[in-house]
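K.L.:
Next up: the structures, one after another.
Read-outs throughout are calculated quantities, based only on the coordinates presented, and are distinct from any laboratory measurement. Just so it is clear, the model here is predicted, and its values are computed rather than measured. Cβ atoms are built from the backbone, for glycine too; each structure is taken alone.
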Structure 1
Amino acid sequence: MEELVKKKAIDKNWDECEEVRDYTKLLPVKLTTDEKLTAGARLAELDGELHEASENATQVKQALKAEETRIVAERTRVAGLLRRGTEMRDVKVQVFHDYEDGELTEVRVDTFEVVFQRPLTEDEKQPTLPEVEPDGTGD
């Protein structure tokens, strides 16, 4: 049917007809060889851009996943602090030899709590003597 309409339009003598109006209509137009080559080159460019964007997206996803992992680990650590109510820190401790009770005692300097206690060993039961200078005097 379409071929018949095309043939009729070509064969018709349009000079005998009255033109009522003129307008533009969106209709299919066959691409020229140059247009096909241009479109092919653009398609290749777009494929490259798409591949590059996909690689970038993968890298961004990996970076975001690493950041998420870091945040989750920190969150877990802080939640543990709150749950336990304590945190391990370096605290100054003094060690005392109690020769009367025969015990070694470790005491926190910040709170004066006893953190460790045990009997003195045989070597520890011997009080240390003050160091003597070569001239025979003490400290």
Structure 2
Amino acid sequence: MKCQEKVWYPTAVDAEEARRKMESKSRDKQRAKGLVVYHCRDCKKFHVGHLRASYGKPKAETPAPAPPKIPSIGDLKRKVRNLEKRLDAERRHAAYVIGKIVSKDREWLEAEAERARIEADRAKDMADTLAIAARLYGG
């Protein structure tokens, strides 16, 4: 709000008197408690208003954070036990996944061996067919 729009008072005493009247006539007592008299830097006169820090309810000071709790021996043992359980579960899962990969590799190798055997059988059959054709047709 600009200074020309505010109500001004020539002396601090006049402004304080106006503040008291505002406090007594105000319906919102909590808000009226935050009114203060201040000297304006721009117009060099006195005004009544809320300072940013004193507006509304005063802020309660926040307590300093509590120091971190030192874990007991039991807490540490539980933490180690839980970590070991988690690591064991991760290892079991890794072993399971590796087992699946090895199984799929074996299946692939068996399929490759079967394909190679079939190819060899086909080649042998083709050679037999050509040999029979050569005997039949005189080649």
Structure 3
Amino acid sequence: MPFSSEDYLEILRHIQRIVQNLEPDLFERLSEIAQIEATPRQRLLRYLSSLIGSYRQRSSESYAKVLNLLNRFVKPAEGRSIDGVSITLSVQERELYRVDEINLSDMPKREELIEALERVLHTIESEPPEERTRLR
């Protein structure tokens, strides 16, 4: 039995609650997507796609790709490879985040979460589209 509009909305709300509890900044960034004028299915698909993209950008896998690119194109004078990247924050940023620097190697591994979200996305994409009724 295909999902109903209410099913799509409930899935979207559930995912939003999880994101809001775990990562409020990401929740705020993605909140506009859930408000677009579209069918509930389209809203959910867009939200999931954006969430997956955000997690990919914030994952250790992305960091490893950046390191590979740096080592491919940047050659330190000593001839060694680049094995890490850290960002030294400004005084204002230090006060805001309460840290002096951010070490990008500390990025969390999110590959399993991304794979799980992709499975949900593909499941919903494989469902027949709902009626053309738009909920606002």
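K.L.:
Which structure, out of 1, 2, 3, was helix-only ellipticity at 222 nm (-39500 (n - 2.57) for each DSSP H run of 4 or more, over all residues; to 500) derived from, given a value of -19000?
P.N.:
Working: 1: -16000; 2: -21500; 3: -19000.
Checking each candidate, the match is 3.
K.L.:
Just checking, which of 1, 2, 3 has the largest value of distance in nm of label points 7 Å out along Cα→Cβ at positions 16 and 40? Mind showing how you got there, number by number?
P.N.:
Details: 1: 4.6; 2: 2.1; 3: 1.2.
That would be structure 1.
K.L.:
Using distance in nm of label points 7 Å out along Cα→Cβ at positions 48 and 112 as the calculated read-out, with 7.9 as its value, let me know the right label among 1, 2, 3. List each step's numbers first, then the result.
P.N.:
Details: 1: 7.9; 2: 9.5; 3: 2.1.
Answer for the origin of the read-out: 1.
K.L.:
So relative contact order in percent (Cα under 8 Å, 6 or more apart), computed for just one structure, reads 32; which one of 1, 2, 3 is that? Don't skip to the end; give the middle numbers.
P.N.:
Details: 1: 9; 2: 15; 3: 32.
Traced to structure 3.
K.L.:
One of 1, 2, 3 was used to compute FRET efficiency 1/(1 + (r/R0)^6) of positions 104 and 128 (r between Cβ atoms, R0 = 41 Å, to 0.05), and the answer was 0.45. Which one was it? Provide the component values of the computation, followed by the final result.
P.N.:
Details: 1: 1.00; 2: 0.70; 3: 0.45.
Here the read-out was taken from 3.
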